Structure 1
Amino acid sequence: MTSPPPATGRKLSALITVHNEEARLGECLDTLGFADEIVVVLDDCTDGSKEIASRFTGRLVEGAWDIEGERRNDGIAACSGDWIFEIDADERVPQALAREIAGTVASSDHDWHPIPVDNYIGARLVRYGWGAYMGRSSYAGLFRKGAKSWGPERVHPSLSLSARRGPGLENRLEHYVYRDISDLIHRFDRYTTLRSQDLRASGDIGSLAANVRRIFSRFFKCYVSRKGHREGAYGLLIALFAGLYPIVSYLKARIGEE
């Protein structure tokens, strides 16, 4: 476990929201010892997640949420820190990043800071080409309480952030985003289903023509603009699924209305 930093007068909460993550939760929580408190939101967990979380913290929030954004906002509300570091169960904080987060909290005059991410498929580091729902090259993971809120979507909710953005951190978070290619395909099916539900709930599922165009624009962005081609077959796979995500979500929403 990472050693806690010296007291700075600014309290840091580490926040993690989980649903049945017993296989990965302990390793994640073990890297959060630098925070002043750890808050774990347990979303309808039926496995051993609660028991694992209880070994690291008494700050547990239990419930059942259909909307991911609402679950994350309730987690933010439960944090007592001046600053919040938000992380998922499939992510790990190297010690260099832990030290940088602690130093940033102690000295920052801004409201939030992006954190760069290294994404892994299995043991393979895939740094380039991420986009759409697939993975994130950086995220607004460190913020003052009140500076960040999530939108009302079921999957990959939108963000509202304070305008006082600080510089990005230098050290990278480790994100074990997919166990293997089969895991990637399984999540594609699940996420497009949830996205189709959000589209139907919005009352505007879009058009076939617009989503067909997005196949090519998203593929180009991931494979060319974001240099996915440098990752070989992995980059091609990411670009293909990123391009297909909008059209498959749209078709599921459309078929579901018929």
Structure 2
Amino acid sequence: MTAPADSVYRPVASDERHVDALPVVTKATDYPAGHVIELHHHARGQLVYADHGVMMVAGDGGQWIVPPTRAIWMPPGVSHRIRCIGVVHMRSIYVRPDAAAHLPKAAQAVGVSGLLAELIRAAMRVPLPYDADSRDGRLMRLLLDELHALPVLPLYLPQPADERLRRICERISGQPDDTSTLADWALTLDIDVKTIQRLFARETGMTFGQWRQQARLLHGLERLAIGDKVVDVALALGYDSPSAFAAMFKRQFGEPPSAFYR
């Protein structure tokens, strides 16, 4: 992985032991379009947030798409990979494991309120190490409090381990407008429909139809992020009309496609 040209790394301190003792530290990095951060993990929990741009984050058996109004919480030790869709200004919050004890134990997509976004921006300007009893220390404690109140969002797509399901899921991911039915896949894989249904429930917690719908919607989010028109995205995903796509999108994400990235 090549280092991005414009980076500001934190923590930056002459004595790393002082930084290690801090419950919350930050890192700001700007990445070019298409940049990939290969599989890695952190000893601390990490809030992965893009102040600008959109990221595709994969890890913990699934993947998420992350626009500027959302973030991913990665617990300590969870391996993940990040792909930048367009130019990305990544702002990471690292939380010491003992300070993250009450945060989610699994990776999750979460909402980022206006207050939290401003706290993250302010935290990036805090010099390290900071005094816990100072204004900077209080800002970091408020940031940590806000992390404990994050709403979980439905931006997750679980990935199965079973090779037969992986064939199905890879086809849908590569061709989201594919209309193959469970009966079609039963013939292709030489197994019965009920076996596929049981496998999807066991390995993803979803039905075949739910998984395909979620895969299509997340692919649509990626297309919208790079500026594609709603009508083009809807047709590319196999929807009969833009209105059908918009209705499904709003049911899942709570707002229409045109408003999602605002």
Original post:
If mean projected area of the Cα convex hull in nm², for residues 47-150 alone is computed to be 8.3, which of 1, 2 is the source?
Top reply: 1
Subject >> mean count of other Cβ atoms within 10 Å over residues 207-214 - structure with the largest value, from 1, 2 >> reply: 2
Subject >> Of the structures 1, 2, the one that 20.5 was derived from, the read-out being mean count of other Cβ atoms within 10 Å over residues 111-118 >> reply: 1
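Given 2.5 as the derived value for distance in nm of label points 7 Å out along Cα→Cβ at positions 55 and 79, which of the supplied structures 1, 2 does it correspond to?
Structure of origin is 1.
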**OP:** For the read-out mean projected area of the Cα convex hull in nm², a value of 14.0 was computed from one structure; give its label from 1, 2.
**Re:** 1
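Values quoted throughout were computed directly from the atomic coordinates according to the rules given, and no laboratory measurement underlies them. In this text, all values refer to a predicted model and were calculated from it rather than measured experimentally. Cβ atoms are built from the backbone, for glycine too; each structure is taken alone.
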